[in-house]
Structure 1
Amino acid sequence: MEVKTLADIKLVGRSVNEDWPVSPELRKTVISQLHDLAASGDPDLAIAASKVIIAADALNIRKREAEQKRLEAEHARKLQLIELAVRVGIIGNDSGTARAMDSVASAGK
């Protein structure tokens with residue numbers, strides 16, 4: 001895809017706003033073309049291209065924040081499960097999961 005016109009920029013902006021699936025290679029190419037248009041000297045193209053670049057950056061930030069929150073929630077849940085396992089005696093407080101595996105194995109004998 002080649003981004004040259006205001007219509008092209010608007011289409012790219014729509015794809016960013018609607019989070020269309022785009023390959024990393026195409027994303028690099030399009031962002032590079034948008035940077036070129038932003039520096040082109042044509043105020044209409046420069047403003048439109050800059051807005052799309054900013055929108056793409058904002059989307060990336062939101063995605064990273066959502067992933068970070070997901071990982072933090074997963075980590076907190078795992079800690080809760082470990083604490084519960086310690087409280088009910090499935091694992092010892094000082095021995096970790098190796099002891100838990102030993103006690104499960106010996107219980108089956």
Structure 2
Amino acid sequence: MAIDPPFVERVWIAIAPDGAEHSLVLRVGAPQQQPGGDWTATVSLGVLDSRIHTIHGMDSWQAVEMGMHHAATMVHHYKSKGWQVLWERGGEEALPSELARGV
């Protein structure tokens with residue numbers, strides 16, 4: 001399942017622990033108000049995790065913000081498992097904190 005079109009998107013290069021290089025497309029979908037009144041945003045972690053994650057917030061702003069924070073937290077997790085993340089092929093290291101503060 002893809003998030004199409006994404007609300008926000010960042011494309012990096014990811015290098016798996018086995019050395020395989022991948023395009024890493026991180027996406028947060030447009031916020032959607034739910035029947036109960038809260039808001040959700042979907043998050044796609046590309047090559048890191050094929051599942052679509054649904055993140056909740058009290059309003060649309062928080063749902064998107066929490067979605068970006070979730071993506072940053074998951075990138076941090078995968079980096080701790082041996083993945084490398086770069087801004088571009090052969091470029092500088094990309095940091096989870098460049099997706100969301102505090103990660």
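Quick rundown of the values:
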| item | result |
| --- | --- |
| Kirkwood radius over Cα pairs in Å - highest-scoring structure of 1, 2 | 1 |
| Which entry (1, 2) yields the derived value 24 for relative contact order in percent (Cα under 8 Å, 6 or more apart) | 2 |
| Origin of the value 26, 25, 18, 15, 11, 5, where P(r) over Cα pairs in 10 Å bins from 0, in percent, for residues 35-82 alone was derived from one of 1, 2 | 1 |
| Source structure (of 1, 2) for helix-only ellipticity at 222 nm (-39500 (n - 2.57) for each DSSP H run of 4 or more, over all residues; to 500), computed value -27000 | 1 |
| Highest-scoring label, criterion being FRET efficiency 1/(1 + (r/R0)^6) of positions 3 and 75 (r between Cβ atoms, R0 = 35 Å, to 0.05), among 1, 2 | 2 |
| Among 1, 2, structure where distance in nm of label points 7 Å out along Cα→Cβ at positions 43 and 59 as derived comes to 2.8 | 1 |
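Read the figures in this text as sums done on the coordinates, not as results from a lab. Only a predicted model underlies this, so the values are computations on that prediction, with no experimental measurement involved. Cβ atoms are built from the backbone, for glycine too; each structure is taken alone.
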